[in-house]
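Every number here is computed from the coordinates shown, using simple stated rules; none is lab data. Quick caveat: nothing in here was measured; it's all calculated off a predicted structure. Cβ atoms are built from the backbone, for glycine too; each structure is taken alone.
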Structure P
Amino acid sequence: MQNITTTLKKLFYLWRRTQVPVKQPIKISRIDNLIIFLVCILISIISSYQLLLISPLNSAEFFSWLLTFSEILISSGVLILVSKKENPTISSRQIFLIITLLLAVQVTKLVSASTISPLSMIIPPALIISQGMGSITALAWVSIASFSWPDPAVAINNNLFFILLVCSSVVSILGGRIRSRAQLLQLSIFVPIGSFLSQWILIGKDKISLVNNQDFTLVNGNIFSDSLLLAIVMLFTILFIPIFESLFGLLTKARLLELADKEKPLIRRLSLEAPGTFEHTLLICGLAEEATRIIGGDIDLVKTGALYHDIGKLHAPKWFIENQDGSKNPHDELDDPIKSAEVLQAHVDEGLKFARKNRLPKLISNFIPEHQGTLKMGYFFQKAKEKNLDINEYYFRYKGPIPQSKETAILMLADGCEAALRAMNINASDEKALETISNIIYSRQKDGQLDDSNLSKGEIFLIKKAFLNVWKRIRHRRIQYPASKNNTFS
């Protein structure tokens, strides 16, 4: 019996070690929480006040109103919890956007339910939410917006309600995966066409009128006008998504791909003024992208963040070994380990300045300090010890913070492994390369750099294998071509 208990304890211990640590959500200020709560109260009032207009009002109607009010208020709270669960780093501005869109839809239902199709009310906001905050949050928002109608007298055809749920769910799911503006444009065309065909099949051909009604775009119930209005509203939504990105700090897939364009001025400057750093950045991109893919992380985010993580080196590129031509090293001429450490720290501070100046999203600028965390600048610390300087280790550590996400943690590990792997002998065994990778990652773990990263033990194991696979791909041999005057070899 004791052996069984011991075995169960070991299994429970191993299980617990493999689980992902609980990621604490970002704290929101009391004022922001109060504003969000008041908006939720306002949504509940707008969604239920029609029940109080019944005359005479008896206790049954009052309790019916109270039940509806509480239901909407609780639903709004659940929506916020879902958004925080899907995005632990969600900001108060983004939560405010979610509930403001819900408030706007409820007001539109109350004012224009008889003239505007529910398709045009619910699907466009679902596209915005799915693009900026993910499919799960969008689906939760759609559920609340679809089932809650302020005016009980407004009846919705069951078939239309089914079409609404299907179309909005498709937009929510695809919107979270779309990676370009062109795909968004395609979605804004095919969803209205799909809704038109669905209404034609399920509701009836007699609801179609193309030319006889001059106000067809605002006639609720006409199949063609409903679908056309939906297409127009979705097109305008796509046009306004960049504004939402700027105002509410949303980072869509399309925005990430635009930032990852190597012809962007900041990346172009890095390639021209700090070519060694740029090459180092591209190699890190390969390592980080493969590792992120294997653990199911955000590949577009880590790839874009990796491109910008070292932009601070533009302030003094020649002070970094990868950009030196081998003739002289400014650090040797300076001959002051403390000031050299300050130069290294400055590339983080200057990088954040570049990020603010170029209006990089916060999720991208986070890669600049977090890829260094609070790591120790070991080379210059050792130099200080050789000079018998009585210096605290604190002065040779980066300011941090340590990585706060899986993606920034992967970039830190890739940054540490890249130089070591590139320096390895081409004939080194896979076991030797894996040992090198494991030692570097273990040193980061032991130093506490991964404590807030949300990486599990199993994911760290997969990251090691991913780094090894990339190293095996880039260590390929080249044959030695014989010299030839006409250079016809290829």
Structure Q
Amino acid sequence: MDGVVGLYGLDDNELVSKGFLATGACQHRGKASTGLAIGTRKGIYIHKGLGRIAEVIDYNIINTFQDLEPVAVIGNIGYTKRKIAEGINAEPIEIHPRAGSEIRVVVTMDGYLIKDDDLRLELEPDYDLQTDNKTEIIGALLHKYITQEGVGFEVGDRLLDRLKGRATFALTALVHDGREIYLIALNDAKAFEPFCHATIDGIFIASSESCSHRRLNGLTEKEYDGGEMTLCSSNGIETKRLREEPLMPDIFQGVYFGNVGSLFRGKEIFQIRRELGLGLTDYYKTSRADIVIPNPESGWGVTVGIAEGLKKELFPALIKLPQAIRTFQEGGRRARSQEVGLKFGGIDSLLKGRNIAMGDDSIVRGSVSEGGSVWVAYNAGARFIEFWISYGPMFFPSFKEWHRGIDCLTELAVQRAFADDNPYDKSLDEINRAVAKLVGVDEVKYNLRDRVEAVAGPGSFQALDASYPIDEEFWPDWIKTEFDRFNRYRES
């Protein structure tokens, strides 16, 4: 879930600074690495490293790149792809053909590719693949097709055909053909990954999220439909939709991962989360809570709706501490539970002796309770905790976790709550009780899938019902088995 941007503009003396700001607006999407690539009429220049954008790029670098008279910029905020971030995998990535080529391609991408072994075998005779980052595979395919077709929309067509059913992506790429620089922006046919564009003060800007456009004092003009490509060059800027397929946006990015001020399929993410909270109170009707508190930070939106629906006071009774890290990115449950304990502090005067309604976006693995925010609230004296969850029970892992094997399924909170049984034929009340016991709260109040869809719109609810954007031929056998089991019990 990287943040990616692409900017194109002639004779703009602040283009690199704008690229820095647009990329930095996506900082919430990752902490592992940062990079900018600058396209000029003479070539492409890259600066990247491990860490947040302010740790990697300073004003001296910005000014140096701006002196090169840039035409285009692409940027990346890297989500943790490994337990330990590795500089070799940082983006943007330059593609290295084994034979000499006048065409240079540098690419960055938000998304994922399934089972790339055959693609690596196809590409390795002609390309020196230097990373284990999926972006490099897709970038090498892009270079190959540009070499064969030239820089045009045919390249996007071929890439969509080659990756059909096995990848999701929103990418930006710089291409230098020895004469001029091009910017390409392209997304997958289902529009699974968020991607949008605008023109602000004559500069074209594609981004993972509309917060980049707001940061540059502009407004998003359009979210990309599936299989849509923009080509920027000295001949102008043109956008075409190359595929007409039903869209399948990743709903969880609106519920959990997106910036609250960004748009998600035309709707502000904060309002999506607020409406989910209101919907929860409409469904459950009653509460024992004296006050409502968020599980910071992603729990804020839903908690506003819960407080509004319950007509209870909303307090920031849990504080995210300065040493907080994004524990969702940690690979092991034990590591996450230990590090969650470093994230929060509780305000005793607000929590002591109170019945608490705590709002959060989701329960993925349940590590929130193991030395984390739930423990902090009880330790501060909370008497009773209802855990209100804006998303439904998560039965299945993200397809981006499949490479870890069946552990990414069995570590999910709902699966652990029914480790010796089966969660698929249980009522929502039964699931609520079992997960409450698992995570150590008095009550859990999950949402229903249909209610989430009514607020956020149609799309992929992969964790709730295995509605993956990936064709079944690319699913691992253990997911196929589990999905068959899910359907069998749900039908009965």
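Which of P, Q yields -0.56, -0.76, -1.08 for log10 I(q)/I(0) by the Debye sum over Cα atoms at q = 0.14, 0.17, 0.24 Å⁻¹, for residues 387-458 alone, as computed? This figure was derived from P. Say we calculate volume of the Cα convex hull per residue in Å³ for every structure; which of P, Q gives the highest result? When volume of the Cα convex hull per residue in Å³ is calculated for P, Q, structure P comes out on top.
Taking distance in nm of label points 7 Å out along Cα→Cβ at positions 171 and 467 as the measure, the highest value among P, Q is held by P. Looking across P, Q, the calculation of distance in nm of label points 7 Å out along Cα→Cβ at positions 403 and 451 that yields 1.6 traces back to P.
Thinking of P, Q, which structure, once helix-only ellipticity at 222 nm (-39500 (n - 2.57) for each DSSP H run of 4 or more, over all residues; to 500) is computed, gives back -8500? Answer by label: Q.
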